[in-house]
Structure I
Amino acid sequence: MNFKTAKHYRDKRNHYVDKSEWQIFENVHEPIIDRNAFENVQRILENAPVRRPNGDGEIHPLSGLLFCKDGGAKMHIRIDYRNGGKKHIAFCSEYRKGKVKNPKCHSPHNIDADLLLQTVADVLHKIADYSISNKADFEALS
């Protein structure tokens, strides 16, 4: 790809231009991997959750899996050290973006991520207990 940026006439800095003005030259170099493998990896990465460590270097088990109920945006997980404890809080990533002029999400949707994780674990334990006690019914469900 070429011509993704252009110098602005006023400040002489590079600014990104519209995608319609880009020039894409295909098949210039011999590819390292074949097209099928590339498309398969892109498809897998598109659906994979982003899991980044927080300031303490840990990755929460629900990181990259929570989404806002209103806007559908991702929810970030941060650690709250108030009141002498360590608590994981999930909040909407779009809440603070453009809040005054163009609000994308009207509520921060704070969720206690540790409580949510415990709830998910309880549900999975109930499913496991049900699958053990009612094996035939459980196999019929799937």
Structure II
Amino acid sequence: MHPARAWETYSCADGSKGPRLYDWALVDTIDLAGPDNRPQQILIRRSRTRKKELAFFLTHSPRPVPLATLVTVAGRRWGIEECPQSGKNEIGLDHYQVRLYHAWYRHITLAMLAHAWLAVTARRTTRKTRHPSDRR
């Protein structure tokens, strides 16, 4: 097991309830199966709840990367996963009953266009409703 001093607490992203805090550790390894035996790192995420669930991320980089940078990259996953989910919930991205490729392609294209328009409109609305002193 990893020593207690190897764990650092970082927020990988802001969620609906605030920062998503986890304990993170980084293990340096060497890819012995690869042709150049390049260094690899394994990023370990540990839940801060009593369950202490672990998640592992294998990094691929030509040189070692700092822990904080890897945590930021791992946190971007939530934003990527939220986009298709909001498309399914808000614009019916998953509600198609088509038999031909062209019909499916048209439905997906229009749904994605509607989703992009809604995202831009929501962003503009949020900017306009904030107090002028809050803007940076």
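Values in this text are rule-based calculations from the coordinates and carry no lab data. Since this is a predicted model, take the numbers as computed values, not measurements. Cβ atoms are built from the backbone, for glycine too; each structure is taken alone.
Work out relative contact order in percent (Cα under 8 Å, 6 or more apart) for each of structures I, II, then name the structure with the largest result.
Between I, II, the highest calculated value is found for II.
For structures I, II, which has the highest computed value of Cα Rg over 2.2 N^0.38 Å?
For this comparison of Cα Rg over 2.2 N^0.38 Å, the top structure is I.
I have -9500 for helix-only ellipticity at 222 nm (-39500 (n - 2.57) for each DSSP H run of 4 or more, over all residues; to 500), calculated from one of the structures I, II. Which structure is it?
The structure behind it is I.
Quick check on the output: 1.3 is distance in nm of label points 7 Å out along Cα→Cβ at positions 91 and 123, derived from one of I, II. Which one produced it?
II
If distance in nm of label points 7 Å out along Cα→Cβ at positions 3 and 83 computes to 4.1, which of I, II did it come from?
Label of the originating structure: II.
I have 0.30 for FRET efficiency 1/(1 + (r/R0)^6) of positions 51 and 107 (r between Cβ atoms, R0 = 35 Å, to 0.05), calculated from one of the structures I, II. Which structure is it?
For FRET efficiency 1/(1 + (r/R0)^6) of positions 51 and 107 (r between Cβ atoms, R0 = 35 Å, to 0.05), the value 0.30 is produced by structure II.
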